[in-house]
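Novice: Pasting the structures here.
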Structure I
């Protein structure tokens, strides 16, 4: 990602893009927002449906305290205003997967007010090119069910397992101006939710999805008419929607048409958005206060409990890593995912040198995990084993070359570094006499290159280092090799 000014080049000049996201995040809870039905992913259709979810007559909703707690904690994590008084409203519309005929939401008095998320567009230097994206509100609402169109050639079925599941709708301000900013915002928000534990962030399972609002305008003009592309389920797709929808709007306007406020869908196979329906306004849903639910009133004790339960968040953790001397890039990589930061903190807890630990983790460990298709939670090398390996490098037992060999064996076998060194005889040698003997053999076999070096071809020094290391199977201490070569080559 870069910080270059993003514009769409049209026939009439450059167009700016204005983006806002409405992120629907499924609350991490064992029960639904207003019933005790389970929320596990992947259950058989209609096996997690209570009488309340199915809208049986006489069934009254009761708010799930844990869902409210998670929404408040999320608000605190983005430095938002927590509203001690909030209210549920009914959003009325008819659809087959909504048995009540309305959705319980919070239009007028949400539980969380304005906050913000800080993003960076430079992975190498996160302190540069930063931007603050405003969050307008977070409100709690219940999810609808799911229509299943692939079970029968002529029929559609309804699965109500998701019906009543608690969602947080996190509404940003229209502060993003490029696909990169939209992607960075969604990635950072997902990271915060996963640190807090209020949402698992599994976009492929539908537990986090985004409605992407896009409009275009000439520099200095007022906001244009926006479209809303619904239920986009990956960061990459959100970025693609911003790019493609902005280009489409510019083409429409410049060809003499006008942008219609509408709801659209994204087709990833064709990389295009398609019209779905005209965009409804709030009055179309006939909102009114839900008569079955009292307003939510939060006391200070509850808020204190929520605040005390928050973990160290990504920005604070990254600042701590920077204070240890870790590079901005390594700190950003280490804090992007909560599992990686937990693994690295466990490594630091062993007493490993922070800078060496960070450099090794971001290069050797993450490289190996990517190569083998594993994630950090399934790493075959534990923090304690990594600390042992780093300790052998630090005390001179292993050179970097030997350490790579040991690490590969650790990945394959799960053995500890010290045991592998002992078993395979991979200990680095600093025996000056042995190194001098091998260097003498290398020089005798390459007398012409010795003469060339002494004649002024200094770059041949690396050749002699390489030949010596090769002859000693990578076990020679590189520092000692360099010192001896400088002496004997003159």
Structure II
């Protein structure tokens, strides 16, 4: 048995976050809406209707192309891609074939271990990025299939890689970095739960040391990083077993589906070729053209890309996992940067935002957008920094902010949580604490400094956490030294 290695390439379909669909004025956010309610004669492919290109979608696709290092073509056009399936109402898809929007990019990415720490750098070349409209959604119930065309006509970018990936782990790390890039430049929300990013993964085997590419197996429509990883791992194992059994690679390209529940692939058909789709230029849409000054203006306006931002965050002292978590969610990153700007302490800001806030959100089953925003978090930080509440009370307030949607000042006022800082009131409380804890006082005087914590704890319990522990500690030291 020769030494074999996997050769993997991806086709990534990312939904652009525009207000309307690719060629009509229908709502582009159909998630959760009743089936077949965000449709019109254009996206349903009715005879006599004419598509109109979505300018916003084209601009977002250009941004994404430049962000992944592609060269945008001075001129390109749309094509009709023909196939017959119930989810494609027109009987063809408007896509791009021989003249795509952009070609020839590259994405650098990091492999990470289980803790999220980087363990190696990789690179994957991009063959092309082209635009197209999405098909609808089919739901299968036994022998019956239901068609929901809400998604039909949604604007997509298809990003095709060279076969540069060597393992399932490579493929997932690349896809995650690509997702971060698309989000960072505002080209896509890439919400995996809503199906806004999906993958077709091609895998073949070759003998180590050879350059010849053998026939491949294409795994269709993977909708999560977990599915991408498991499907590639399964298919690589299957192809290795077939190689050993048949003494060689697949005889021809095939298409397989992924059964998520069973965690295995199943053969669907032989792989289609371009001729099967009968491509020809879309007669109802004019070519697109771009001039160099226009593209340079878009390029210079791009925000910092995730790898540069990750380095910047790592230089602040955050772990790789923390930096990646912020990079993956612009809303969370915005909150972190606001809190960091107020506290000037990266680790403390990380504790409040990455540890506490995300922990409360996860427990409540909420997204970052459903929780307190940047200004609400600054109000909380100000309350802690000004001494109105203690740090421990601040954590309690944050939990209630996530739970109720109320602001920190409202919660502090409603629940009487304002910190006691009055010197006279605290002095009296400390006197009572000393009288109530004679053994702790004696232990402290005999050199057991940790005994002081018991006396401070008594005060905190009496005041339900509202006394300032720093001031209580200072008063105690003066009285019992």
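Novice: A value of 32.6 was derived for mean projected area of the Cα convex hull in nm²; which structure in I, II was it taken from? Before the final figure, lay out the partial values.
Specialist: Numbers: I: 32.6; II: 31.3.
Going through each structure in turn, the value belongs to I.
Novice: Sticking with this structure for a sec: Just checking, which of I, II has the largest value of mean count of other Cβ atoms within 10 Å over residues 220-227?
Specialist: Numbers: I: 13.6; II: 17.0.
Sorting by mean count of other Cβ atoms within 10 Å over residues 220-227 in descending order puts II first.
Computed from the coordinates by the stated procedures, all read-outs in this text should not be read as laboratory data. Computed from a predicted structure; not experimentally measured. Cβ atoms are built from the backbone, for glycine too; each structure is taken alone.
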